[in-house]
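Following this line, the structures themselves.
Read-outs: derived from the displayed coordinates by stated rules, not from any lab. It should be emphasised that the depicted structure is a prediction, and the values quoted were computed from it without experimental measurement. Cβ atoms are built from the backbone, for glycine too; each structure is taken alone.
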Structure P
Amino acid sequence: MRNDKLADNLKFLYKEFEKDGSYEIKLLLFHYDRTLTSKLRFLWTSWRSLYYMATAELFIIDDYYFPLYAINKHSENTVVQLWHAIGSLKQFGLSLPSAAKSVIKPHTNYDWVFINAEIDKPAYEEAFDVEPSHILAFGEPMMDELMTAQIPTHTGVQWMLYSPTYRAGNPKLVLSLVNDMIKSSHSLTGKWEIYISLHPYLKLPDFKDLPSNVHIFQDAEKVKTLLPGVDVFITDYSSLSLNFSYFERPILLFTPDYKQYVDQNGFYVNYYQYLGAPHFDTADQVIFDINQNLETMDLKYVKKLKTNTFPFQDGKNSQRVFDFLNKLE
């Protein structure tokens with residue numbers, strides 16, 4: 001539902017199935033943006049997916065998928081949850097307080113769950129109500145490309161990537177934070193290209209009179225392309241901070257609603273302590289810190305985060321997942 005083309009874990013596992021050549025593969029992809037049209041498309045895609053759920057040997061998803069939770073799945077169907085984010089920072093799935101209020105229990109009918117690292121298993125066990133023996137830490141497929149990516153050069157200009165987390169109940173807050181960051185970025189010293197990545201479920205307004213160096217987009221593929229060249233990454237609660245730690249560059253947190261977010265969503269970890277990153281309440285503070293401290297910042301916290309996040313750094317995560325699924329009877 002997040003993209004009308006293959007991306008992230010689905011994309012790289014798909015390549016392994018395609019390379020093998022012995023599977024008939026069907027794709028169900030579209031971008032859900034909460035408009036009436038996309039809601040109707042969701043209904044149509046849901047009906048189509050029921051057929052594939054009933055007939056496929058493997059049914060592979062990477063996100064919340066309502067039709068799957070509304071059926072009684074038979075044992076011949078194997079459902080695989082790849083999930084679209086790495087690590088176990090903010091709570092998701094059945095760990096969220098809202099899950100208990102759902103008429104139909106979400107995140108059911110999973111046979112296998114693949115995760116990035118063994119350290120994350122307790123969180124996924126709770127979030128998906130899956131036996132620990134069926135949660136396998138093989139490394140996330142999408143990390144293969146990131147680990148082998150060429151580092152782009154952009155002499156004379158620095159890149160900043162800002163990726164705020166989607167707030168289902170308060171999209172206006174996200175847009176307000178984005179506007180604050182754009183305004184404050186005028187104070188950056190030196191030449192900067194500023195990239196702002198917004199969640200695909202967020203309905204974008206018409207950002208008028210954007211500075212020529214500010215680029216706003218909703219594209220998971222573009223994010224992964226940018227990451228190797230980014231000089232500083234700013235987020236609030238996005239797991240992209242874990243992805244970006246691979247490059248051992250500065251991570252800053254812009255978290256003015258931290259207490260509210262903890263109450264409404266929660267974390268599996270002591271968030272600030274686990275990341276160890278500088279955190280700020282205003283965009284002006286973020287930009288001031290970049291101007292004053294970026295060049296001399298001690299990156300021990302990023303290197304520690306990388307060590308915790310990436311037990312597999314051989315670029316063979318996709319192959320490991322495929323080899324396991326290919327051997328299932």
Structure Q
Amino acid sequence: MEPNNKILLESGTNELEIVEFRIDEVDGKGNVVPCYFGVNVAKVREIIRLPETRKVVNSHPCVSGMIKLRDQVITLIDLSRSLNKNTEGIPADRVIVLEFNRIVVGIQVHSVSRIYRISWENVEPPVKAIHDANITGVVKMEDRIILILDFEKIIGELSSTMALAAPSEDLMLANSALKRSTRTILVADDSAFIRRTMCGSLREAGYQVVEAENGEEAWEHVQAVRQKCAESGQPLKELLSMVITDIEMPRMDGLHLTALIRKENDLGELPVVIFSSLASDDNKMKWRNLGASDILTKPDLPNLVQKADTLAL
């Protein structure tokens with residue numbers, strides 16, 4: 001599982017591997033309805049049977065307790081409660097251990113089936129009929145639909161220590177705010193939760209911000225800016241000063257977007273910053289080799305404006 005995923009994280013092939021799992025639900029007639037979900041293999045450390053669980057006093061209702069995984073004690077999340085599923089009488093005896101944003105957490109699920117390797121082109125944004133901010137992508141299989149979950153949002157909302165932090169007030173009030181107003185930053189992220197945090201901070205600091213929900217939208221905007229520059233003779237930096245992109249996005253991921261930008265000579269000076277929960281030291285080196293100007297992780301977000309100032313001004 002690990003070697004293939006490492007290749008995907010460094011090559012910009014616009015592919016991913018997902019682990020499919022189920023959270024079953026009891027409907028109004030008492031029937032068990034299977035619900036299929038997916039998570040990027042890159043976030044999965046291991047999959048285990050539910051071990052002995054120790055309850056935590058005054059914890060969030062979605063926290064089942066703590067479990068010991070070898071020498072590490074980790075928080076166990078009851079995913080069915082986070083998703084507001086009625087699962088009465090259905091045992092959730094499998095645990096997917098996730099690692100991202102420098103945290104390790106266990107996700108309690110009903111079953112885990114298999115791993116699929118798919119193209120991001122086959123991952124569609126959620127349709128308007130799916131009114132769930134926890135879902136960032138939809139994969140249509142022959143006989144079912146797999147929903148890709150926004151685990152950064154789900155887990156971040158359960159604990160203030162895991163939540164995204166805003167930039168400091170000192171940076172927001174810096175004297176460079178006037179100059180920032182002449183700079184435009186493109187932010188591509190399929191998570192409305194994360195996108196709102198980043199874009200809000202950049203706008204408060206004075207930057208002009210364009211939002212894209214996936215890499216395909218971001219690339220279309222970059223192409224439009226290139227065309228406008230060609231017609232007007234304006235320098236690229238006056239119309240687009242920096243791109244910040246997530247990796248995991250429907251239609252086109254951030255690595256493929258980065259690779260496309262770096263293939264164009266006229267975009268060579270455009271700073272591209274990758275924001276990802278998968279930013280291990282090993283991955284950071286690979287992404288820089290792919291052309292990333294810098295890497296952002298959740299703990300770096302208080303310094304988001306400062307990083308933007310370094311690259312965009």
If distance in nm of label points 7 Å out along Cα→Cβ at positions 122 and 274 is computed and equals 1.1, the structure in P, Q: P
Suppose helix-only ellipticity at 222 nm (-39500 (n - 2.57) for each DSSP H run of 4 or more, over all residues; to 500) works out to -10500; of P, Q, which structure was it derived from? P
Taking FRET efficiency 1/(1 + (r/R0)^6) of positions 58 and 146 (r between Cβ atoms, R0 = 35 Å, to 0.05) as the quantity of interest, name the structure among P, Q where it is greatest. P
Give the label, chosen from P, Q, of the structure having the highest value of FRET efficiency 1/(1 + (r/R0)^6) of positions 66 and 210 (r between Cβ atoms, R0 = 35 Å, to 0.05). P
For distance in nm of label points 7 Å out along Cα→Cβ at positions 234 and 250, structure among P, Q ranking highest is Q
One of P, Q was used to calculate mean count of other Cβ atoms within 10 Å over residues 34-41, yielding 19.2; that structure is Q
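With Rg/Rh (Cα atoms, Kirkwood Rh) coming out at 0.99, pick the structure among P, Q it was computed from. Intermediate results must be reported in sequence, preceding the final value.
Details: P: 0.96; Q: 0.99.
Label of the source structure: Q.
Suppose you compute Cα Rg over 2.2 N^0.38 Å, for residues 194-289 alone for every structure in P, Q: which one lands on 1.14?
Working: P: 1.14; Q: 1.10.
Structure of origin is P.
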